[in-house]
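K.L.:
Some structures to go through are shown next.
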Structure P
Amino acid sequence: MSIFYIILSLLLWGVIHSVLASNAFKQWLTRLVGQRLMRGYRLSYNAFSLLSFLPILYLVAVLPDAPLCSVPAPISYAMILGQGVAAILLLVGVLQTDTLSFIGLRQLFEEERPAKFVTNGLYRLVRHPLYTAGLLFLWLSPQVTVNSFTLYVGATIYILIGAYFEERKLSREFGAAYAEYKSKTPMLIPWMKF
């Protein structure tokens, strides 16, 4: 039953998160509240996404659970080190973008800038380094329970679906330049063309 509740909460979160991120919803909301109030949308969206994910983590922690896999030392130490590297890569990936815009702070004080097409640094290795780092962090966990495994699978599916839709958005936004970048740079795994 725990798996059902976790999947249901992930599905609900994913649908709400996706709707709020959609251009159609943002255009509707802009017509409703005006461009000036939309300046705080990105920051509000990020805060809401983070806060609304906390109940899912709570369910994973408190619902009945069972161990699934436990990697012994010293391999577990290497996995924890890998999680640390993934966290650093996540930070580096964010810093390679316009961090203040990514968070939503810049939009509060100035007009939103056109999106910047980043292809250097980590973006030279994969098109979605933030997703890659996030997946590494999840899957390098040395202790996995049924509940955490359910969360990891659900999050992985959501990330893959999100990457697909983000690719479509970036293709519309950057056209031929993105198509060329896409043809040369793997999506999530360095040196793997798919």
Structure Q
Amino acid sequence: MLNHLLTRLTRHLARPLRRFGAREDGSVLAEGVIVLPLLIWAFIGLFVYWDAFREMNTVQKAGYTLSDVLSRQKTGVNNAYVTGMKDLLDYLVNTEGNETTLRVTSVTRNITTNKYEVHWSRTTNSLKMPVLSTSKLQDYLAQIPTMSYADYAIIVEVQVPYAPAFNVGLAEQTFNEFIVTRPRFLPCVAMDNVPCSGS
């Protein structure tokens, strides 16, 4: 008797439960509540990574622009010229203040010692990026193309900090560029009272 009663009760309750399980009118709302945070997170993540790539590309183009401008000099330059290059860098990467750093160095390959030497070096921030010395230049030899003896090249180094707009796993970082260019119209670009050797 008890079994019979339980069977009838189970059958009676099973029918509404089956109907409830078969209904689909609330599934879109439930799926939306589950998926919407993931979609928002993915959109923000894509935006941050795209923005970082865009900034890195902008810094690279700005560095090559400065290097190209300097390589086309037909006269020597001075400290004011380097300061003007820093202002141009800030304009190209759309920053203000002391966020960006620029170091410009003229290097040569000494015919006597067969060593790469610093001809002159100027920086816009000596704390973040001190002027380059001949001894420190030896750490960068892997990045400098092979030069002929008594030949000159200009090294333009750029540092631009980047902070992502949202925290999606991409840390704050500094984009660095190291660009070596040979002067186009002169044997070397002189700086203030540092002439080219032999001139």
Structure R
Amino acid sequence: MSALNIKKGSTSHSAYNLRPNYSDTEERHTLAVIVENEPGVLARVIGLFSGRGYNIESLTVAEIDHEGHRSRITIVTSGTPQVIAQITAQLGRIVSVHNVYDLTVEGASVERELALFKVSGKGNDRIEAIRLADIFRANVVDSTLESFIFEITGTPEKIDAFADLMRPLGLEEVARTGVAALSRGAHALP
């Protein structure tokens, strides 16, 4: 028996087809892009996405090295593995981009987002909003007789779940920061 087993009914792939086997399934990826902190860099990065029709689910930007004039752009996007590979390669070709890291591929990472929720409610809805905020570890950062503003930090899924529960209780407005992410472990991105 040879080392190569092909089961009946399975499709055989030619040894000459050396392209990776990409699926058509869309995946969510978090990218960390280290860039020069100079005018126009963010516009070029965003232009790459809009020009090619790629969607950005979340975007955060902050200076990470004042002396080295570097910033970190964290982008959450979705696409097939082939599209994500294209995005990563095209980002790397932008002159002001130093490095592009796909945190989803590189291993475990920690993602957090901050959100503010304004909830207006009376009576039992008001009491229920406070109870749910306590369960989700949301803080009350402002309170009036008509409304609360809650601050919550967590994964995007946690924030989505909190929003879903607050809607019937009088959710008026939401402001979200976008995802901040770091890879787990001792190694740091240069």
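K.L.:
Quick one: helix-only ellipticity at 222 nm (-39500 (n - 2.57) for each DSSP H run of 4 or more, over all residues; to 500) came out at -8000 when computed from one of P, Q, R, so which one is it? Intermediate values should be presented prior to the final figure.
P.N.:
Working: P: -23000; Q: -15000; R: -8000.
It traces back to R.
K.L.:
In terms of FRET efficiency 1/(1 + (r/R0)^6) of positions 64 and 128 (r between Cβ atoms, R0 = 41 Å, to 0.05), which of structures P, Q, R is highest? Write down the numbers at each step before the final one.
P.N.:
On the way: P: 0.75; Q: 1.00; R: 0.50.
Top value of FRET efficiency 1/(1 + (r/R0)^6) of positions 64 and 128 (r between Cβ atoms, R0 = 41 Å, to 0.05), among P, Q, R, belongs to structure Q.
K.L.:
Another question about this same structure. Among the shown structures P, Q, R, from which was the value 14, 37, 33, 13, 3, 0 of P(r) over Cα pairs in 10 Å bins from 0, in percent, for residues 72-167 alone calculated? List each step's numbers first, then the result.
P.N.:
Working: P: 14, 37, 33, 13, 3, 0; Q: 14, 42, 30, 11, 3, 0; R: 13, 34, 20, 18, 12, 2.
Here the read-out was taken from P.
K.L.:
When semi-axes √(5λ) of the Cα gyration tensor in Å is calculated, the result is 40, 25, 15; to which of the structures P, Q, R does this value belong?
P.N.:
Numbers: P: 30, 23, 15; Q: 68, 17, 13; R: 40, 25, 15.
Answer for the origin of the read-out: R.
Any read-out appearing in this document is the output of simple, stated calculations on the displayed coordinates, not a laboratory observation. Note that this is a predicted model, so its numbers are computed, not measured. Cβ atoms are built from the backbone, for glycine too; each structure is taken alone.
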